[in-house]
1. P, Q: which one has percent of Cα pairs over 14 Å apart, for residues 128-191 alone, as calculated, at 70?
2. Assign the value 14.6, calculated as mean projected area of the Cα convex hull in nm², to the correct structure from P, Q.
3. Computing mean count of other Cβ atoms within 10 Å over residues 40-47 for each of P, Q, which one ends up highest?
4. From which structure (P, Q) was helix-only ellipticity at 222 nm (-39500 (n - 2.57) for each DSSP H run of 4 or more, over all residues; to 500) calculated, if the value obtained is -2000?
Structure P
Amino acid sequence: MKFKIDYKVGDYFSGVLLETFKEKGTSRPRVRPVEMFSKNIRVEFPRRLREENPIGTQFRASVKVAHKTSKKTGKIIGVPYLMATNSSIKLVSNYSSIAKDLQKKLDQYINKRHSDSEIGKFYERQIRYLYEKDGWRVVPYGILKGKSDLGRDLICTKGRQVLIIQAKNWSKYSTIREKHIMQLAGTMLYYIFKNNKFPKGVFITTTKLSDRAKDVAKKLHIQHRYIELNKKFPMIKCNINRKGKKLFFLPFDKFYDHVHVEKDKGEFYTNSISECLRKGFRYVGKK
């Protein structure tokens with residue numbers, strides 16, 4: 001039923017298939033007809049339904065052909081457009097195609113061969129997930145600052161508590177030496193000097209510490225945690241922004257590492273695109 005029809009202002013059409021889409025150069029989703037009308041005709045559609053559903057969501061609705069007129073002259077302004085009747089709008093898309101496409105992209109990203117630096121980023125994101133799950137607010141300092149990270153991979157805060165974390169995803173045959181513990185101790189001292197706050201140090205690794213490194217860590221009150229790399233950890237971030245919009249982010253998105261997940265706000269991590277869509281979160285893309 002994708003034929004084009006003749007119409008005039010004032011005509012009504014019932015059960016027209018419509019879909020949300022993102023027009024280049026615009027920030028908000030729009031709606032266009034999938035059938036009967038040209039896709040170029042504008043559709044007036046409730047903003048809430050446009051913004052709370054993912055791009056590609058389809059609806060059926062009764063529409064009226066309308067046009068705007070000048071209040072002063074009564075002359076027609078612009079071209080005809082469609083007005084969707086609110087009470088007639090029904091959701092018809094089950095998100096299956098959207099979810100399948102995004103899930104495939106995520107799975108390909110997880111399973112592809114990554115460079116050593118990408119694996120290091122994976123590990124730091126995994127550690128961030130574990131701490132945010134426990135209610136910490138985490139800044140991925142190493143990822144954001146790169147070589148200027150001062151030896152701090154993650155900075156975690158909870159109330160007045162501060163943790164500075166160094167995370168090393170090394171071969172199980174490697175050994176962490178005391179110099180690595182001393183580097184963390186040094187950046188902790190510099191943090192105290194610059195911020196007048198007293199953090200605790202946490203050294204997280206995939207390998208063992210030498211006996212002297214263990215002794216240094218103990219005497220400097222630096223905690224050591226052994227956590228294996230897990231590329232299957234839940235890495236989709238479901239976030240509610242300051243305007244109350246529910247959005248989700250994938251690990252290859254530009255702003256992924258800037259996004260926090262706070263469980264007290266109803267935000268969460270998952271590995272299921274379908275769960276995101278089902279709970280009303282919308283994908284905004286790489287940008």
Structure Q
Amino acid sequence: MNKRTHTLLSKGAILNAFLAIFVSTSGAAATSERSFNGRWRIDTASLKGNVPPTTFVLTGGKFKRDGNEAVEADGQLHRVSGSGYVDEQSISVENDHVIKEVDKVRAKLAYTVEYVVSSDENTLTWHVASFTSPSGQAVTSETVMRRIGSPTKGAHLISGRWERVSVTADSKNEWIMKLDGNRFSWRTDVGTGYNATIGGKSVKIDGDNSGARAQITRPRPDTIVETDLSAKGRRDAVLTMQLMPDKKTIRATAVTLQKKTSTTFYVRRIEK
């Protein structure tokens with residue numbers, strides 16, 4: 001799963017086994033092909049998976065999220081490594097409840113994140129804006145998390161472990177898909193996505209600033225599989241999209257191969 005989906009699901013990600021729907025006739029295959037075409041919206045309430053809790057530490061003037069490197073929380077940009085998506089980051093502590101993050105890559109604004117801890121100190125809301133699409137328009141999402149355990153004494157209120165409760169996203173996260181013979185395209189309104197040949201070579205993912213590529217296969221008429229490769233050719237994630245019998249629902253499973261997380265969710269057709 002590339003950053004377009006990663007930002008939404010985890011800015012984590014995603015595999016339960018699917019019920020096999022075997023389509024054997026040429027007429028059924030043609031129906032499945034047409035049925036992939038159109039506009040789709042992720043049903044964020046359906047997200048289920050083994051994504052681990054997120055751990056924040058903000059103490060001694062340094063901010064750290066999970067296994068990422070610690071960054072000085074002084075409002076200044078600092079070089080960060082280990083990700084093709086971000087190479088500079090600033091962390092600003094607004095007050096005991098609010099932290100702001102700005103991420104850049106190759107001197108261009110990539111993401112902004114506002115972390116807000118509730119007044120009862122038990123809910124954390126992330127407001128994320130991504131500016132990495134080809135159009136440069138902001139694509140926003142919101143993640144709500146619940147605290148696990150008690151606040152860390154002597155540290156900022158964000159410090160501790162948090163589990164995801166819900167995710168919401170704006171319409172610019174909607175999927176626009178088209179399947180025509182052995183050609184498949186996945187796009188959003190802001191230009192993020194790709195045009196690929198099924199069973200062919202990997203293609204560049206427009207709007208993915210790490211240089212990730214997508215390779216598409218179609219193991220069954222009702223199923224499309226996207227394998228995401230890093231700029232160096234490493235297999236990073238697999239997104240499986242299976243069309244359900246109602247032709248209005250896709251069951252999607254996203255698996256991150258390095259972090260070994262798996263999430264299943266549904267994508268609903270947007271009727272005209």
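1. Going label by label, the one that fits is Q.
2. Checking each candidate, the match is Q.
3. Structure Q gives the largest value of mean count of other Cβ atoms within 10 Å over residues 40-47 among P, Q.
4. Comparing all candidates, it corresponds to Q.
Rule-based calculations on the coordinates, nothing more; no lab input. For clarity, every value in this text was computed on a predicted model and none was experimentally measured. Cβ atoms are built from the backbone, for glycine too; each structure is taken alone.
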